[in-house]
Structures are given as structure tokens and as C-alpha cells.
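Below: a set of structures, written as C-alpha cells.
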Structure P
């Protein structure tokens with residue numbers, strides 16, 4: 001395989017701190033894939049990707065492959081803050097049904113081959129809301145057989161795979177299954193961005209949990225930066 005991971009056409013990563021971490025990781029890369037900041041959440045990302053697929057950028061430069069990078073939460077004790085995980089598939093559960101989509105096997109295997117001593121293959125759950133309770137995390141892990149949770153993976157897989165794009169997903173755990181997080185639901189806007197004032201209020205209401213969340217995010221972002229460098233730098 002190529003040393004520069006040039007089989008990755010573009011990187012999708014949530015806007016804000018995760019996007020900045022990936023960009024820092026690419027500073028010394030000799031191969032520079034395009035890095036596209038995306039909104040948080042299934043609905044905002046779905047709308048974003050539908051618009052992107054109609055743009056001149058997408059239509060004039062077809063994307064053979066996309067790597068989704070970012071942070072995730074653990075649903076089982078095995079995965080701790082700072083662990084890197086590569087998705088095998090992604091589950092989405094609505095009120096009346098459960099769906100599973102597979103990541104692209106070839107692209108996933110190439111990434112695993114490069115990082116195999118440092119990364120685990122997992123089953124992921126995509127949630128349309130913030131899963132902040134430790135008890136709910138563990139419950140979802142048990143009933144769905146999922147290892148980690150995010151808020152974008154299934155939407156990216158669904159829309160991009162239908163467009164013929166190979167999709168792989170690599171994330172870093174930023175919160176474990178043992179501790180409850182602050183409820184950040186009020187801080188998420190309909191467009192998938194974080195609202196500063198509601199975010200600050202949510203953090204102040206649960207200062208111990210907020211401190212743990214910040215530390216986990218900082219650790220996760222550092223590893224995210226490192227794995228980006230590892231993937232794309234000689």
C-alpha cells in the first residue's frame with residue numbers, strides 16, 4: 001500500500017475543536033486530503049451532505065473515498081478515553097426499527113493495516129440525541145451490541161454510500177462508559193453548531209462531570225491530532 005494514504009480522497013470531521021485537531025495533524029503531511037468541517041447531528045449532517053452532493057466541488061471532483069474522523073463515546077468498559085477505534089459498521093435505531101450499514105471493507109482494511117497495533121475494530125451506534133447518562137450508555141451497549149456512540153456516522157454512511165463513495169470511519173474515545181456527562185442537549189442548535197451560553201450553563205450545573213468531559217475531550221483531541229499525522233505523514 002502507499003505510504004501516504006493517498007487512497008483517502010477527503011476527510012469529514014465535525015466543525016470546531018475536532019476540525020482544528022485534524023488540521024494540526026496534517027501540518028507535516030506530504031499528502032494533503034481536503035478537510036471538510038461538518039455539523040454535529042444526523043439531521044444537520046444529512047442536510048449538509050445533500051447540499052454538498054449538488055455542489056460544483058462534488059460534481060466536478062467526484063469523491064472516490066471519504067474518511068470520517070472525530071471523537072466518540074464508549075458504551076462498554078473495554079474502551080477508555082484516548083483509545084482509537086475503526087468502525088466495522090454503524091447502527092441507527094429509530095422508534096420502530098433498527099438499521100445497520102457497513103463501512104467500506106477495502107478502505108477499512110487499508111487503514112487497519114497501517115494502524116493495527118494501535119487500533120480496534122468496533123461496532124458503532126449513531127444517536128440522534130446526546131447520550132450523557134452512564135447507565136444509558138451501558139444499556140445501549142448491551143441491547144444493541146455496540147461498542148461506541150457518535151451523532152453523525154450513520155448519516156455519512158447512508159448518503160455517501162448511495163452516491164458511490166467508499167466510506168471509512170476512525171474515531172477516538174473521549175468519554176468512557178463509567179461516568180455521566182453534562183447534558184449538552186440544550187447547547188446543540190438545529191444547524192449542528194454549539195451554542196456558547198447554553199453550553200456554559202450545562203457545564204456549570206455539573207462541574208465535576210464538566211471537568212471530566214473537558215479532560216476527556218482534550219485527551220481525545222490530542223490523540224486525534226496524532227493519528228492524523230500518523231496516517232498522512234511520511
Structure Q
């Protein structure tokens with residue numbers, strides 16, 4: 001009887017860990033989406049709230065670390081459960097970095113002018129929308145343990161690279177038209193590169209989920225699109 005209780009308690013702890021990762025992912029997704037809205041609308045009033053929301057993401061990371069340590073010390077997990085535990089640790093690390101990059105983008109909004117070129121904003125929006133969708137899809141693949149969906153996210157990293165290239169060229173074009181745009185362009189370059197890096201972290205998560213589900217790493221190199229040089 002006590003053994004059944006122990007197993008049930010252990011399964012509950014694993015589910016609790018998964019739930020924490022999912023909640024952290026949901027917060028990170030909102031932070032990423034809100035920071036992009038702020039950039040595209042040059043909404044200077046919303047940035048402080050977005051920056052403060054990063055504290056909630058970081059608190060979840062600390063909570064997940066504690067849960068993992070408890071599981072490892074108390075339960076001595078079997079191989080599949082150990083995969084689940086270590087995957088949660090790695091995913092939370094990547095989510096924390098995506099949160100940091102979103103916070104960084106929110107900080108870039110206040111110095112921006114209100115009359116940025118529509119084409120530039122449109123290209124940034126397309127990149128931001130794709131990265132946000134990638135994060136949504138990869139979290140969905142984690143919730144539903146969907147290998148094919150995680151692999152699809154992995155493959156789409158090439159599209160993120162291509163849209164980064166287009167957005168970066170728009171920023172460079174904006175700079176080339178007037179040297180007074182140098183400071184603004186520098187902030188926009190950081191925004192673009194941060195989105196590309198967020199895409200890389202999302203691809204990391206997709207790889208982790210594929211390993212979690214099948215116990216083997218994806219073969220071959222990541223699909224890569226056009227690379228930007230700044």
C-alpha cells in the first residue's frame with residue numbers, strides 16, 4: 001500500500017514539474033508577444049510592465065530548479081523519468097533566456113522615434129510573429145508529447161534566419177538614408193538579433209522535446225537560412 005502511495009506521489013511530482021514548465025512557457029510567450037507589440041507600435045508606456053514581468057519568469061525558473069533537485073534527491077528517477085526531469089531543466093533554461101531577450105527588446109523601445117518606416121516595422125513584425133508562433137508550437141508539442149510538431153519547429157529555424165536577414169537589411173537601409181538614424185538603427189539591430197537568438201533557443205527546446213519523446217537526438221545539422229552580417 002505504501003509503495004503504491006510512493007509511486008502515485010512520484011508521478012504527481014513529475015506532473016507538477018511539467019505543469020511548472022508549461023506555466024513558465026505561457027508567461028514567456030506572453031512576454032515575447034507583448035515586447036514585439038511594444039516595438040512595432042513604439043508603445044513606450046507598456047515597456048516597464050513587460051520588463052517587470054521577467055521577474056515572474058525567473059521565479060518559475062527557481063521553482064523548477066527546486067522541484068528538480070527534490071526529485072533527484074528523493075526519488076532517484078529511472079531512465080525515462082530522468083529524461084523527463086533533465087529535459088524540464090534544459091527547457092526552463094532556454095525559456096529564461098527567451099524572457100531575457102524579450103526584456104532586452106522592451107528596453108529598446110523608449111529611445112525609438114514614432115515615425116519609423118512602415119516597411120521596416122512590417123519586416124520586424126513578420127519576424128516577431130514567426131518567432132512567437134514557433135514558441136507557441138514548441139510548447140504545444142511539449143504539452144502533447146508531439147514529436148512531429150517539435151521536429152517541424154526545428155525545421156522552421158531556417159525561415160527565422162531568412163526573415164532575420166530581410167529585417168536586418170531594412171534596418172541597414174534605414175541607417176543608410178540618414179546618419180542621424182545611427183542610434184535608432186543600433187537599437188533595432190539588437191531587436192532583430194534578439195529575435196533570431198530567441199528562435200535559436202526555441203530550436204533548442206524542439207531538440208530537447210524530440211530527445212525526450214524518442215530517447216535519441218535529431219540527426220543532421222540544423223536547417224539554416226540566410227545569415228546576417230553586421
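Readers should treat all values here as calculations from the given coordinates under stated rules, not as data from a laboratory. Because the structure is predicted, anything quoted here is derived from the model rather than measured. Cβ atoms are built from the backbone, for glycine too; each structure is taken alone.
Quick rundown of the values:
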item	result
Comparison of P, Q - label where mean projected area of the Cα convex hull in nm², for residues 21-132 alone is highest	P
Distance in nm of label points 7 Å out along Cα→Cβ at positions 37 and 213 - structure with the largest value, from P, Q	Q
Relative contact order in percent (Cα under 8 Å, 6 or more apart) - highest-scoring structure of P, Q	P
Structure responsible for 2.7, with distance in nm of label points 7 Å out along Cα→Cβ at positions 13 and 109 calculated and labels P, Q on offer	P
Which of P, Q yields 0.60 [FRET efficiency 1/(1 + (r/R0)^6) of positions 173 and 197 (r between Cβ atoms, R0 = 30 Å, to 0.05), calculated]	P
Of the structures P, Q, the one that 1, 7, 14, 20, 21, 18, 11, 6, 2, 0 was derived from, the read-out being P(r) over Cα pairs in 5 Å bins from 0, in percent	P
Label whose coordinates, when distance in nm of label points 7 Å out along Cα→Cβ at positions 61 and 141 is calculated, return 2.3 (choices P, Q)	Q
Given -12500 for helix-only ellipticity at 222 nm (-39500 (n - 2.57) for each DSSP H run of 4 or more, over all residues; to 500), calculated: source structure among P, Q	P
